[in-house]
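> Input: structures, listed below.
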Structure I
Amino acid sequence: MAYLNYDKKSFYYEARYPHNKDPEKTVVFLHGAGGTHQDWRYQVEYFGKKYLSIAIDLPGHGNSQGETKKDISHYTTFLKNFCEHVIGSPIVLVGHSMGGAIALDFAVNYPEDLSGLVLASTGGQLKIAPAITNMFAGGKIFYQLIDYIYNKNTPKDLLIFARDELAKTPPKVFYNDFLACNNFDITDNLKDISTKTLVVYADTDNLVSTEQSKILHQNIPNTQQKVIENSGHMLIVENPEQFNKYLNDFIDLL
């Protein structure tokens, strides 16, 4: 565990790296709306055996101070500052859902800071159903979200963990994040992304349509696309073995 102290605030991140050699690359993981570094628990350790592997708690999330905002660009600016203070070299940026939106925005604005881009369960625009957003707007925890973002065959222990994490997160965090998603639309700029990109989507994602993933694949140059079957929106924890294989194969070719 580690903290970046910046702008009179502390921002948390988990980091792993190989102890017997220098890491070959740096991989940075960005969680989705209402999430934390815990969403990447099956990736940080795995990729830390070979690379410098970092999962960030975005401002106002998890163990990080700061505030959530209703604009993706707020998180993009934070990420730029984080990279300058902690890393200082081109990274492989991996974003899930809202984290993917941040990754896309980062790729458009700071291509020189990237060696690879991975987009999981995300799109060039992210519209959240008003019923979900309104539930969190009322200050209530919407536990039914778990059923919405996980495949119906997800093991019970994963669902219990997800419910516990949801209970720890203030509804305002979800509300602001969902507004940031609703305000996000980078579709017209996808063609300008020059970074080699991997798009991964799930075949039973109820939150982000498979059509959004296909739009990314069709409009971002130098892109490959992979699907994870029998998984929902949280494919990174529902089927980490398959996701990690796709990611590992992609990084090996960079």
Structure II
Amino acid sequence: MKHIIIFSILIMLLFFAFKNKIQENLYQPLDNQPFILLELFTSQGCSSCPSAEKLVEKTLLDAQKSGKKVFALTYHVDYWDRLGWKDPYSQFQFTKRQYEYAKWMNSANVYTPQIVVNGTEEFVGSDSNKMAQTLNKLSNFTSKTTIKFENIEWKNEAVNLDINLSALPKNSQLNVTFVNKSTETSILSGENEGRKLMGVNVVRVLQKVLSTTQKNHVNLLIPKNIEKANCQVIAFLQDKNTHQITDVETLNF
């Protein structure tokens, strides 16, 4: 009987130790693992953009197969809207972000399709060779910060959640996006007239947490009649001085 009790205690101790280890690692998928964040600036009115979106989709699929941490955000800019087709996903806020990158990178122009990688490298979004070179160049960058999502509540046309950080790097800005993982649109006019365009990780909401701390409460106002299973939140930290992305994490619903 004594041996049975001792054995039971050992089993319980092993169980709790294993459980605690899982909890420790649950929100630390990026610690000591290289990651890449792709930000694509695009438009449904641009005939050069569908190939860039396909390249982003392929890059995500290849990364998933190989176990690499690659994330993507697709921003639909609004300056194409006056040229034949009003992009239903375009927002001036996304155009503004692209102009911010142009300023940070000392570039005189903005264009589509443009990809920015980890906040520091940019190139034409359909250039597969440049994509491969840039991914290889940035393949060793790792994060030491953990982004943890807690107290998640999807209510009517809003998502409320807490985003907590294990550490707060100096000059950090927390950005939170709400995205559609996939979209499909029939284009009736403009350069892509007659085409059915597929989108991947299309950003619907971009929110900056202006006073970023280690504990952040975020309220995201989301579009009406949106399919929950086709959505995710992608949060990322960006250095306000160097503009480098220092951490990224995804929440699926």
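> Starting from the value 37, 20, 18: which structure in I, II was semi-axes √(5λ) of the Cα gyration tensor in Å calculated from?
The structure behind it is II.
> If you don't mind, there's one more thing I want to ask. Determine which structure produced the value 11.8 for mean count of other Cβ atoms within 10 Å over residues 60-67, calculated from the coordinates; the candidates are I, II.
II
> If helix-only ellipticity at 222 nm (-39500 (n - 2.57) for each DSSP H run of 4 or more, over all residues; to 500) computes to -11000, which of I, II did it come from?
I
> Given a value of 0.90 for FRET efficiency 1/(1 + (r/R0)^6) of positions 132 and 156 (r between Cβ atoms, R0 = 35 Å, to 0.05), calculated from one of I, II, which structure does it belong to?
I
Any read-out appearing in this document is the output of simple, stated calculations on the displayed coordinates, not a laboratory observation. Everything quoted here is computed from the prediction, not taken from an experiment. Cβ atoms are built from the backbone, for glycine too; each structure is taken alone.
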